[in-house]
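Taken together, the values in this text are just the output of simple stated rules run on the coordinates, not laboratory data. Worth saying up front: this structure is predicted, and the values here are computed from it rather than measured. Cβ atoms are built from the backbone, for glycine too; each structure is taken alone.
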Structure I
Amino acid sequence: MSCCDNSAICRECGGYCCRLGGTRATKDEVDAILGAGHESHFVRVTEKCYITPWGDDGVCPYLKDSTCTIYEIRPLVCQKFPIVKFSNHESFIVHCPLTQHLSKEDIDYLIEVSSRLPEELIEEAAVYFQPYARILDERIRVFRLDRINDDGMNAE
């Protein structure tokens, strides 16, 4: 990906993306996190979908001092940020503080990573998070969102 260490940018932002209700993961991703010695904060929603429960503050339990404690093995849903993909199959780029530092190649790579997300994970997580849709929408819309077309280009 990019030549730069993005952690300072993310720390300065406060890890806002990690304050959107936690994360979603596949069983293999959860197993990798546990295998690396991290505590489990996941609940099984379905056979293919694990979620860190929505807390009162909406902060991912793996975020400590504005830093992701599982960064090296974080789930694909986290790796692809600032690309977000919704259950209606629309993808957007979120203009967070990191976005301005990403090259076109970086963004193309993140779009490719996003394409590897299992559809079941997106759809099952959407059902789980439905009661929190309004809150999630308010939080993510703090940033500008640009739709990404099927060919990977911004639809601005």
Structure II
Amino acid sequence: MTLTANWWRNLSLVAVLIVLFAIGAGIRPELYGDSAWVVNNLLVILQQAAAIGVITVGMTFVIIGGGIDLSVGALIALAGVWATTVATQSFGPVGMIFTALAVGIGAGLVNGVLIAYGKLVPFIATLAMLVAARGLAAQISGKQTQNSREVVR
């Protein structure tokens, strides 16, 4: 694909986005009247999309390498539950970050060892990790939501 064709393709995507905003403004004009509300809404969307973007980049490398990882969502839940539990025990935001990273690194290491040295198929290894992470997250949390807002602020 030439540079010009690539440029036109990207420009068409931007045009579609602008058309969608225009349709939204036509359907609900009251939402676009207050510019502060629009800016705050866009910032919230970008903040939420950032986490999904980081996960997507990691999964892209896995898929390009010819693998598959079914356990990503369950590991995110496990890392969140464990980090929140640690934070509520007065370890603070730094403890949350290190706990979440440790859970992700540890589970990734287990998956990697099972696949590389245990010669397990990635589908089976990550499916087992999905079940284990989901069960452990449910056990730790007692299937109850936890609030970490006070710790993070």
Structure III
Amino acid sequence: MQLNFELNGQPVTLFVDGAMRALDLLRERCGITGPKEGCGSGECGACAIWIDGVTKLSCLMLAAQLQGRTVTTIEGLAKDEPHPLQQFFVKKGAVQCGYCTPGMIMTAAELLTHEKMPDREMIRNAISGNICRCTGYHKIVDAVEDAAEAMQGLKP
């Protein structure tokens, strides 16, 4: 089937097998490696992307569900320099192996589009579907909190 969608601001037209997962399409056909195959069952959040600005798990979606949609991955989150979340994940040491980081950041970025200054409980609730086996969550919550402050001009 022919599939037309926008990926990180660019139009995409591909012919795909209707049974292909969105995650596999992005990684294998589009060269997008940010979303990861963690569990393959929607339990870990490593494959999180935005579909029309809403976080979705690409391992649970068929490629056909991207038809006519706007898809944003970690690669398209920021244009010229890293997004504040990316910057603060590094500054706060919220990355170790990095496997969960793209999905964690995409989930947190959606939160920050709706809540300009979320409290720690809101942040923890937002990322509760994302698993990190390396860092624990304290540094991740700190990074999201600091990024929110920076995005509001409260932190350099």
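Tell me which structure, out of I, II, III, gives 0.60 once FRET efficiency 1/(1 + (r/R0)^6) of positions 45 and 109 (r between Cβ atoms, R0 = 30 Å, to 0.05) is calculated. Walk me through the intermediate numbers first.
Working: I: 0.60; II: 0.35; III: 1.00.
This figure was derived from I.
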**OP:** Work out which structure the value 1.0 belongs to, where distance in nm of label points 7 Å out along Cα→Cβ at positions 21 and 133 was derived from one of I, II, III.
**Re:** I
